[in-house]
1. Rank structures P, Q by distance in nm of label points 7 Å out along Cα→Cβ at positions 111 and 247 and report only the one at the top, that is, the highest.
2. When Kirkwood radius over Cα pairs in Å is computed for each of P, Q, which one produces 20.2?
3. Upon calculation of distance in nm of label points 7 Å out along Cα→Cβ at positions 31 and 255 from the atomic coordinates, which of the structures P, Q produces 2.6?
4. State the single structure among P, Q that was used to calculate Cα extents along the principal axes in Å, for residues 23-70 alone, giving 36, 27, 16.
Structure P
Amino acid sequence: MQNPKVSICIPFKDTAHFLPECLDSILNQTYQNWEILAVNDHSSDHSFEVLNSYTEKDSRIKVFNNVGVGIIPALRTAYAQSSGEFITRMDSDDIMKPNRLEVMVNSLLASGKWHVAVGQVHYFSDRGISNGYERYEAWLNQLTATGDNYSEIYKECVIPSPCWMVYREDFEACGAFRPDKYPEDYDLTFRFYEKGLKIIPCDEVLHLWRDYDTRTSRTHEHYAQNYFLDIKLHYFLKLDFDENRPLAIWGAGFKGKTIAQKLLEQQIDFTWLCDNPKKIGKKIYGVELVHFKALKDLDNPQSIITVANEDAQKEIRAHFKGLKQQPMHDYFFFC
């Protein structure tokens, strides 16, 4: 397989303004054995007409209407029409660096099956990028440079949705786009993790990620905080939780309360840790909050940390180090 075909799945909705730049970036790739499966998710602007004009220029570009509603049905529609040995996804408002496909294909050919090719990303926007996105970009790229993305998988999505590539057989083994869980990119990342696909390190920016106010991930309820917490807890309980070890939650903010409530609903016992003197000794949902020093009295515990403050996180990591506890085995940062 010297020159494998890459199937690029692109759901789109009301992105007519951005589509030419996106499509041109694919046409200008240094690697040319690709196909585009673009799916119109009920656009109200002239996005469909833009795509159709490109199909007349290049037979490798194919456009379809979504058989359902939303990104997941659109991705399924695209994937059903694909024929490539390698599968990737692209967002219709983003831009590929010219060598993105070439770098990813070569990485997969060199590493073989059961690997995920990824690339570093760069956010851009007409109005500038917030500090939050700058920090997320730096954090994500640092993980990608070493291929250690899974080491912080419970914090945020550690594989950018439009910048990965895998063998079709591996994609099928991971469930492809079949699950209905949102955010769909985070769920797919957890399924790569679950099946043991290794991430190939990449020290190069391959994808330009556009930010703007009406972007789906900013506006749709499927990308609200509670959906992320649902996925985190679902996969933690499935993949990393040891029911024979006591469980602790650290933090009593929104995320801590949400996790606690969901554990109670599933009748999973836990110790609730806190370092806020005003909350220690009080009960929330019938569970008393105790000082974090109580952790050392638990027999081989696992901990979920929901404290978002970075300085506090450093102190918490130091505390676990003093207890000789290890990340992704003994403790898991959920934010």
Structure Q
Amino acid sequence: MSFEYLQKIPRSEDILAAMPLGPELRAVKQARDERIRRVLQGQSRQFLLIIGPCSADNEDAVCAYVSRLAQLQDRVKELFILIPRIYTNKPRTTGEGYKGMAHQPDPNEDPNIVAGIQAIRRMHIRALAESGLTAADEMLYPENYPYLEDVLSYVAIGARSVENQQHRLTVSGLDIPVGLKNPTSGDLNVLLNSLQAALKPHRFIYNGWEVKTNGNPLAHCILRGAVNRHGQCQANYHYEDLTNLVGLHQKRGFPSPVILVDTNHANSDKQYKEQPRIAMEVMFSMKESAELRRTVRGLMIESYLEEGCQNVSGGILGKSITDPCLGWPDSEKLVLELADSYSRL
């Protein structure tokens, strides 16, 4: 074997005991979880905006961003629930590049996964304490989830993970919403197979145990665009795409469909400044269809303090070191314009 064993990873229960979530923050999370659940189950007219940086690369920058988001939440609280993206693992198509804070708590230093686990938990707790907003994270590695299971209000499964058996089964045991993205191919049958697996109970190996799950009724689909065999991006957020996915849900006999739209990635052809236009088009589609007003329950938006992106060594606080993001002024403007549009539906 070519593995070099570097250091033992701490058990999740040891990390949680060393870095506990206090009772006041647990109560905040419980209340937020209930409000988000009501949106996804059609019991609330509020709309979800999962918004934040492509990758959480710096604790101070992320917490500054989330605190601004909290002030914006107060301005749109009757219409929107803002869920900050605090994504601590970054998928890399080729395996090269910055893999997220869970790997490298300091992007300018060597990877250190034990320090990374501690860093991401500390960052999530601090962001919650300073803003009152519970966050979303991407489950790139199911084995990482136990280290954050008491702080997250939303989990996303990415386009490259959605076909993975362990991801599908793990989702079936979570008691918070999980958004499943369509695969990079855009194959909606693959997406709905993943959703079907997530909705059902399973028995499997997880966190060193044989476990049994009940299925996750809060699992749902996210449309993020696709890439064809020529490497060209193809959007799937248009009116016809949304209604088609609703119909596919109905053919499978699934419960009431829930759809979120990712305004970046292949939907924007990786042109981050297109996100406002895409978000407003989704609002227009909802205006034209009562069915879509019931079904489309949120958007994903990539946004940070500073617009665009930079190299790892760039040194500008709050500017993405992975995919480019909207800056704060454009993000704030977009949220307020979306709120105005949503109020008119």
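Rule-based calculations on the coordinates, nothing more; no lab input. The structure presented is a predicted model; accordingly, all values stated were derived computationally and were not measured. Cβ atoms are built from the backbone, for glycine too; each structure is taken alone.
1. Details: P: 3.1; Q: 4.5.
By distance in nm of label points 7 Å out along Cα→Cβ at positions 111 and 247, the leading structure of P, Q is Q.
2. Numbers: P: 21.4; Q: 20.2.
Derived from the structure labelled Q.
3. Comparing all candidates, it corresponds to Q.
4. On the way: P: 33, 18, 16; Q: 36, 27, 16.
This figure was derived from Q.
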